[in-house]
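Trainee: Take a look at the structures listed below.
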Structure 1
Amino acid sequence: MKRMFACLLSLAMLLALIGCGGSSSQPSNSEDSASSKEIVIKYPTFQVGANTAAPVVAKLVEEFNAEYAGKYRIEVEDVPGDANYADKIKVMISSGELPPVVYGGGYKLLDLALQADLVVDLTDAVNADPEWKAMYNETWESTDCRDGRIYASSSEGQLIGYYYNKELFNQAGIKPAETWEEFFDNCDRLLAAGITPLAMDTADGAWCTQLLLGAMIAGSGDEGLEFMNTSYPTNYNIPSVVDAIAKIQKLYQTCTTLDANGGAYENAANNFFSENVAMICNGPWMIGDFSDTSKTTEGFSDKVGVATYPGGFVYDAPIEGMFVTKQSDPALEEAGIAMVKFFTSPKAQQTALETQGMVPAGATVEITQTALDAFPLLADFLEQASVCEKRGNTLTGLMVPGLEDTFSAELPNLASGADTPEQFCQVLTDFATANPVT
């Protein structure tokens, strides 16, 4: 009996050991499975659908997912409209929860995220990669660096002038102005010919209007040019700004369409595509739209000319780049860094250049003949811009975070005459002074 009990006891102990051995190997298998699991990067973007950058973004997503198959995968979340996108990211910043990668664009999202301590420092990652590091020049650093540290990576340059309808200019007997006096004379001559001179807007940051306004400020003299190269100014009560605001007010009231007051970029662009106006301020990314028959008529691109601003001024600054946000999982942050590096690489910038006509941000990225042949208007503009001695960032690109919204909200009052130029400038000064960037 004792022998039988001893045998049963031995058998039980053996089964227990086997059971323990089986359970001890299970976590190892789970760990292997977890380590090999594909990391998903959820990426909200407005660069989808009819957006001019949509084909480029779609191509880069496809190529990234193929290169990192089984390791990383981008899932795009469509956010129609750049204003909706900016609002969505701002809400997410307030909540402290951001997607792994954010495209900063012209919306001051990087600084807002930095203030909330939500941004991953890219300095070590960039410095460890000679090709990545070589793309940074002084201008790019002013856009994507803070206190000597790298927090974002740009792929898009912001070399901007304005476009004009050559047929409408011919009807008025004018050519692109070399001085601001000539510019306003051109507007008068267009009006005399029954042609509305300018595409303008007030909503969503008033993109087209702020470009025209900033160029006027820069062209007013040394004070204005210095202002257009000053990050986060707090005083808008200076003669060069007040005078330019007064000119913009007059243009709203005499030289643009009725829908400019309250209208967004889409309204301004449609007025140019429809030949309702003679001029629009915008960058090279718009060039592809001129031959898009879903937006304008066949052959419209042949009617479009391009010019730098009077006085030899051109906007020249990278668009705020992509940044990686802090996540609870370090592996997701690493995935975000890989995505930003891929999307802002010289190859990616070359893709955007040749697909969209986007001027690259990187100092080492070559403007290829393929791009120049595909976009003759870009070739013309680059030649004109190469001799411009006056350069600066966009007006809203220099503003303290949040001021762009105030600027846009107050513009209808300026356009209607409810605000004087001095009152308008005081509103900007009050906000900037109360919300300085230190």
Structure 2
Amino acid sequence: MLDIRLIRDNADAVRDACRRKRIDADVDKILELDQTLRDQKTAFDAKKGEQNKRSKEIGKLPPEERAAAAASVKALSEEIKELDNAVKDTEAALRPLLMQVPNLPSDDVPDGADDTDNVELRTWGVPTTFDFEPKDHVELGLSLDILDIERATRIAGSRTYFLKNEGALLELAVLRFALDHMIAKGFSPMLVPHLVRTEAMEGTAYLPGGEEQAYRTMKDESWLIGTAEVPLTSYRMGEILEEAELPLKTVGLSQCFRREAGTYGKDTRGLYRIHQFQKVEQVVVCRADEEESLRWHHEILANSEEVMQALGLPYRVVNVCSGDLGRPQIQKFDIETWMPGRDAYGETHSASRFHDFQARRLNIRYRSADKKPSFCHTLNNTVVASPRVLIPILECYQQKDGSVVIPEALRPYMGGQELIEPKA
């Protein structure tokens, strides 16, 4: 959520952010309600002051005048009550409109409509080539007996899967490798709730607007998380931190659940776009300092690049364009990893910075040296998400005989095993 003062003083910039992000928000109505609210509060304060003044004067009046004065104070009380109700009604009308307003994109975010307009910043490694006809990850998974989509579909519907045998072990290995990498970087590991309240979803800006992508329980008004970002960022919700506590650096492992509404017929084959997966996520909560939060943005991106380099997977980094940027982000860098079966790079990571957009919604503040509470800045990035990361691992490391070499970094987590071989 943006500070109403920022919207008030920079209305044209906010309108431009809406245009660039392709997000509808009624800025004019917000400004109208904001003015109404300020007028109501001014009137409330004036009436309250008058009431206090008259109340103090009653005792000084002659007895015969006190009844009339008390009646006057009582009448003021009714006016104050009406004004208080009016303020609450206006605040209730204003808040959902403010929740629709997007964050202002950074100046170096490229303009564009969708992911085809994202700008490549750099590449690492060379896209894998073969001197034989390569298989995609589904064919490899079946021949290696590590993947079963057919039975999963019968049991759980489309976009589901079983990982088994070395497939299950490979996923556990890559998740633990990523977790260990972040712990070595000084991040505190956390296992998080998979069900959260609406306040956490709204606070991290997955609501409103993301209702169709999230699973919600029918009776308890709880939501299944689509990422550990939600509970990790919300962890200190409603708290005032001491500046010395910052930055907070956490890394969480969680199951993630996404409905993938609106993607019918898109990426239906295999493990690229599924309803449930596991992810290691890094979250940073820092001071409201532009230079510091920008530095953390590049650092959390570098953390994930180091993981991909250790796995030996070719990738590229893109600067996400305005139309592909979410409501809360001011900037996002994606890592896209080479996937031979797609003959293209596929998104595997998203590194986002938000300034105080999430912290303002979640009311996460810190007390600086001057003792004045300020809203924190928040950032996050994928470390690895599986089984999507298994796609490039299987496809890039496949051999002519149908086997798959296990990346060297993962072998200690698989009992030293070096190869997954086809089953007879």
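Readers should treat all values here as calculations from the given coordinates under stated rules, not as data from a laboratory. All figures in this text were calculated on a predicted structure; none of them were measured in a lab. Cβ atoms are built from the backbone, for glycine too; each structure is taken alone.
Trainee: Out of 1, 2, which one gives 21 for relative contact order in percent (Cα under 8 Å, 6 or more apart) as computed from the coordinates?
Mentor: Details: 1: 24; 2: 21.
Label of the originating structure: 2.
Trainee: Given that helix-only ellipticity at 222 nm (-39500 (n - 2.57) for each DSSP H run of 4 or more, over all residues; to 500), derived from a single structure, equals -12500, which label among 1, 2 identifies that structure?
Mentor: Details: 1: -15500; 2: -12500.
Structure of origin is 2.
Trainee: Identify which of structures 1, 2 gives the largest calculated value of distance in nm of label points 7 Å out along Cα→Cβ at positions 37 and 253.
Mentor: Largest one: structure 1.
Trainee: Then there's this: Matching task: 1.4 is the computed value of distance in nm of label points 7 Å out along Cα→Cβ at positions 229 and 309. Pick the structure from 1, 2.
Mentor: 1
Trainee: Figure out for me which of the structures 1, 2 the number -0.71, -1.11, -1.25 belongs to, where log10 I(q)/I(0) by the Debye sum over Cα atoms at q = 0.13, 0.16, 0.17 Å⁻¹, for residues 189-356 alone was derived from the coordinates. Working shown, then result.
Mentor: Working: 1: -0.82, -1.08, -1.15; 2: -0.71, -1.11, -1.25.
The correct label is 2.
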